[in-house]
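The data blocks that follow each hold one structure.
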Structure 1
Amino acid sequence: MLKIIVHKEVPDRPTRNEPRVIKRRPKAYPRLTKPRQELRKQLQTA
C-alpha cells in the first residue's frame with residue numbers, strides 16, 4: 001500500500017494558498033492562570 005501511495009502525484013492546486021504565519025499575536029500581558037478574584041486580592045494587598 002505504501003508503494004502505491006509513494007507513486008501517486010499530488011495535483012497542482014493554484015488557488016490553494018495558505019500563509020505560513022502564526023495566527024495569534026503576542027500579547028503584552030501574561031495569561032490569566034489564577035481566578036480573577038484571587039488576582040484582584042493580590043493587587044489590593046501589594
Structure 2
Amino acid sequence: MHISLRQKAIVATVGVLFALGAVVVFPWALTIIAFAVMIPFFYTVLTA
C-alpha cells in the first residue's frame with residue numbers, strides 16, 4: 001500500500017500530539033499500553 005509523504009507527515013504529527021497528550025493526561029500504565037498498540041501501527045504507516 002502506497003502512502004503519500006503528506007499523509008505520513010499528518011500521521012506523524014497526530015502521533016506526536018497523541019503521545020504528548022497521553023503523557024500529560026493518562027496514568028503511566030495507560031500510556032505504556034497506548035504506545036505498545038500505536039508503535040506497530042505508526043511503523044507500518046511510516047515505512048509503507
Query raised in the report: Suppose you compute Kirkwood radius over Cα pairs in Å for every structure in 1, 2: which one lands on 11.3?
Result: 2
Query raised in the report: If helix-only ellipticity at 222 nm (-39500 (n - 2.57) for each DSSP H run of 4 or more, over all residues; to 500) is computed to be -9500, which of 1, 2 is the source?
Result: 1
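All of the numbers you see were taken from the coordinates with simple rules; none came from a lab. Bear in mind the structure is a predicted one, so any value in this text is a computation, not a measurement.
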